[in-house]
1. A value of 22.0 was computed for mean count of other Cβ atoms within 10 Å over residues 22-29; which of I, II is the source structure?
2. For which of the structures I, II does the calculation of relative contact order in percent (Cα under 8 Å, 6 or more apart) return 27?
3. Among the shown structures I, II, from which was the value -8000 of helix-only ellipticity at 222 nm (-39500 (n - 2.57) for each DSSP H run of 4 or more, over all residues; to 500) calculated?
4. Which of I, II yields 18.6 for mean count of other Cβ atoms within 10 Å over residues 158-165, as computed?
Structure I
Amino acid sequence: MNGTAHTALGAATGFVVANFYQTDPSTTAILVGVGSIAGLIPDMDIDGKLSNKITFSHEIVRSVAQSIGFLMILYSFFEGIGQQKWLGIGVGIGIIVISSFIKQRHMLTITGAGVLAGGISLQESWLLLLGIYIILASFVAHRSYTHSVVGLLFFGFIAYQCQESLGITGLFATCLAGYVSHIVADMKVLPFNKRGVKLLLPFSKMEI
């Protein structure tokens, strides 16, 4: 499944969660946006040099990195204090600029390092963990660990920490549902997928 479809599925999960929690319009918009990003996160493992069997383009991965940079700027502006605020904004701008010029695998690694630095400077555990996730994802094969239960649990823990920090109702559920929607959409049981996902890594390499 291509990136546009994953984005749409993720956004739809955000809308469903928002309706379940009956959130106000602004929170609904946030959840739809977060869902669309969560629906793309598993494909941050893609190497731009891989064969045409990989349908998710490196431009989408770059867009994810830039979205994270933009969200970091917003978060730092509204939640940061003093020097931490401007440092967070600077890191966010740096992520956006660097991701525009660096090749995919290098971009992901550096983006992860930037997010990690932002998490340390802002003392936000979810940002720190997200940076670690991105760095690890930049070194793993396509449709491997980021498409497994291990990746889902790791990202779910990040989402839980994020919800606890920001206090946005439905954020954890949206992130989890958006991530799951991507994994399910990439499964081999669906007729339009020639490849599946190694859901049970590292215990099994069987594609589902």
Structure II
Amino acid sequence: MTSSGKATFSPSDASSPLSISPAETALLLIDYQNLILPRLGDAAPSVLNVASQMRDWAISKSVPIYHCLIDTRPGVKPPMRSKMSTRWRLYEEKLAAMPTLGDEADVLAVKGTNLLERTAFRTPGIVSALESTGLKAELYEKQIKSLLICGLSTSGAVLSTTRAASDQGFIVTVVEDACFDPVPGLHGMLVNHVLPTTAHVATASEVRDAWRIL
């Protein structure tokens, strides 16, 4: 049990991420896109640094990494009845003026050819990253059983992906200091009281320290 009491790291516990080998684990990096990063304010450097550390650590452990992004390519639109439909017009104007807003933060973007990393896109208005095109099928094909989740925002894609993945039978660990929510106090409430009901919650250093035994 971590010092926060929110995660169980025991290889003998079937619900623990340590009961699963690195080959059956994947890291999801969700929505670290330039369009969203301004919401982080002064927290941006810290959150991005932790996410980058987790990415480097995953590579060192040969853990597959999925960069899960909102599809901002021209012509891609939210589902017709999605509440995002009206708001998306404003995003389209911003993206038309500056297409790089849809890009992932430079510190996390895939560079060169790395067989461990893949980018998966999902339709705007779809909140759970698990609904990224082809992602679930690939996770099943690779026999992934445990997911490490880092992303933005805690109350949006992180919460939705965590619950969807738990419902699908994955062991889920949320890396709390690689996540952020722009609503004051909401991140803390979620990682302390909501996310632990279906997932393990731990800091990046707690995750890395726990995995040293594997």
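Bear in mind that the values in this text are calculations on the coordinates, not laboratory data. All values reported here derive from a predicted model rather than from experimental measurement. Cβ atoms are built from the backbone, for glycine too; each structure is taken alone.
1. Structure of origin is II.
2. Label of the originating structure: II.
3. It traces back to II.
4. So the calculation was done on I.
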